[in-house]
Every structure is written in structure tokens, then in C-alpha cells.
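Just so it is clear, none of the values below were taken in a lab; they were calculated from the coordinates. All values reported here derive from a predicted model rather than from experimental measurement. Cβ atoms are built from the backbone, for glycine too; each structure is taken alone.
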Structure P
Amino acid sequence: MTWIAFKPVKLTIVAPDGFTVEQEATTNNIGEFTVDIGTHKKGNYTIYAHYLGVEEMLQPSEATVIILAVEELTETKLEMTAPETVVPVGTNVVVSAKLTVEFPPV
């Protein structure tokens, strides 16, 4: 076990609309922790982490990360054909096109 094992870290999560959630994480036996953050709106999520330290032993520390949540757009494909690509001036040409949606596999 190390000095950084099982230490509390305070987290502040700020959503794009300013909604703020505070929670606490605890480091594992080598000082690491993970948190699961839901991104329910598009925009910047700012996550602040703050470790208070241990008096006369470990200094406080802070970290910040910004995550950009974007909407995934469904891919489309547009195909277009013409019966001929070289025609005399004054000729009408019928061009055909097809727009399709590329749904991701389920």
C-alpha cells in the first residue's frame, strides 16, 4: 500500500447548461480512480478534480479536463448518374439520383 492509496478526491462536473454535480471518488491501491460521466446534452462538460492532501504529509492538488459531447449524425450517401456525359448543346438530359441512409449495424 502507498501514501496515495484509498484517498478521497472531490469531483465537480459542470454540464453545458451550467448544471453542476458534485461527487467523490476514492483512489485504488496505486492512486488511480475512474468515474462514469453521462453526457446527455451536446457541448462542453468540464470536470474538476480536487485532492485535499494530508496535513504535513501530502500537498493538495487539482486537475481539470474538458470533454466535448457532440451529436452523432447518421451517415447518408447520395449517388447520381446520367445516361451520357457528353451531349450536343441544346439537348435535355435526365439525371437520376438516389439518397440513402447508412444505419450503423446493430
Structure Q
Amino acid sequence: MDTHVVLAALASPARDLYLATLLHELSISARDAHLIKETSPNRALAVLRCYNEMSHLVSGQLAASLSGETSYPDEVFLDILAEKALEGGLDLAAPRQLLDRALTHVTVAR
């Protein structure tokens, strides 16, 4: 993940599309959480809860963007997203992959 490209997407006119696409990618990943090999029901529940928390963060960021309300600064938003992933027992590759996949749906000047 290139943090500069993600920050550029968040600062671009495509911000809302990027956040909406990120939310979509989160829902896809959450849907597949129980399919991870050797995952106990308790672990699957923890992973689902983690994706729910990340979705809540992204949807709040999107709602603030659409309504013109104050939201987290972009760098803080990315830090909180990473914290939520770690708190849920995911490694940082998970949110990075989601951020990258969402980038494929927007055009950002590099």
C-alpha cells in the first residue's frame, strides 16, 4: 500500500467514491471471515466484530464527508483503521489490501 496514494484519494474529488468502495470491500471481507481455515467460531466472531468496527469507522467518515461535517483528519483515520484491525487480531496486511482494492475504483493523480 502506498500511503501517499491513499491520502491523495482521500483528498481528491473521488473521496466519497473511495470511501464507499472501501466500505464495500470491508463487507466482502467480512462475509468471508468464517471461511478462513482452522477458524474457531469464537475467532470468526472476533474477526466479524473487527470488520464491523472498521466498517463503522469508514461509514462515519463517509457520512461526515457527504454532509460536510468534521471528520477525522485523513492520516488519523488511517491510523485508527489500522488500530481497529490490530485490536481485532488481524495483521496490518488486511486493511492495506482493502485500501489498495478500493484504489482500483478511483482515479487519483500520482
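Structures P, Q were compared on distance in nm of label points 7 Å out along Cα→Cβ at positions 8 and 24, and the highest value belongs to Q. Of the structures labelled P, Q, which one yields 1.8 when distance in nm of label points 7 Å out along Cα→Cβ at positions 32 and 96 is computed from its coordinates? Traced to structure Q.
For which of P, Q does mean projected area of the Cα convex hull in nm², calculated from the coordinates, equal 6.5? Answer by label: Q.
When helix-only ellipticity at 222 nm (-39500 (n - 2.57) for each DSSP H run of 4 or more, over all residues; to 500) is computed for each of P, Q, which one produces 0? Derived from the structure labelled P.
45 is what came out when relative contact order in percent (Cα under 8 Å, 6 or more apart) was calculated for one structure; which of P, Q is it? The value was obtained from structure Q. Comparing mean count of other Cβ atoms within 10 Å over residues 16-23 across structures P, Q, which is largest? Across P, Q, mean count of other Cβ atoms within 10 Å over residues 16-23 peaks for Q.
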